[in-house]
Structure I
Amino acid sequence: MSLNWTALAPILLLVASNVFMTFAWYGQLKVEHRAMWLIVLISWGIAFFEYCLAVPANRIGRAVYEPSELKAMQEVITLAVFAVFSVTWLKEPVTLNHGIGFALIGLGAFFVFRGPF
């Protein structure tokens, strides 16, 4: 079986970009003793690397996926990365309610990839 890098590269790039963006948006929640302006600047710096990965992911992905598929993929990846981040970095549990909500979003992505009826 041949590995299609054009199809896989956007997924890997989106996972990596989401790690950066999750830290940019939520990593600062554990750093309450710093000034807000400093946190904003640091978050912008982290987000720069997210853009350096997300933009190529979408450019490369456009050759294989429809824009709606890329967006649905992005949302599912975002939730998966956030769930891991929430448990490992924020020490917050993922509850049944979270799991159901994430599953419904995943179901939405399934229908996007399913194509027109």
Structure II
Amino acid sequence: MKLLERHCTDGAPALDHAAILALLAQLPDWQAEGASIMRAYAFASYRATIAFVNAVAGMAEIENHHPDMTVGWRRCKLAYSTHSAGGALSANDFICAAKADALYAQGNAA
């Protein structure tokens, strides 16, 4: 099943290195940094940036999985890890990353 078709689950276990690499291959704009995955997004305006932030926040509430966000003028950086998996990466991180990319593609791109 594609990442976009999946939903986050409570108690998702930490992934091993091979699983992380396989899932990262599906998200070419994301990078693993320590125990997180991260991506920076660029926008045409501050208003578009905040619209994206709000869309991600809504998705995060639905999925019950929330990223760390760094927001600035015409940019936003998302970072995912799973606190309930000991701060490691779980499938939930990749599911939400794919959903964030889909939100970006829906018209929030620079």
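When relative contact order in percent (Cα under 8 Å, 6 or more apart) is calculated for each of the structures I, II, which structure yields the highest value?
II
For the read-out volume of the Cα convex hull per residue in Å³, a value of 89 was computed from one structure; give its label from I, II.
Here the read-out was taken from II.
2.9 is what came out when distance in nm of label points 7 Å out along Cα→Cβ at positions 31 and 79 was calculated for one structure; which of I, II is it?
I
For the read-out helix-only ellipticity at 222 nm (-39500 (n - 2.57) for each DSSP H run of 4 or more, over all residues; to 500), a value of -26500 was computed from one structure; give its label from I, II.
Derived from I, not from the others.
Only the coordinates and a few stated rules stand behind these numbers; no lab work does. None of the values given here were measured: they were computed from a predicted structure. Cβ atoms are built from the backbone, for glycine too; each structure is taken alone.
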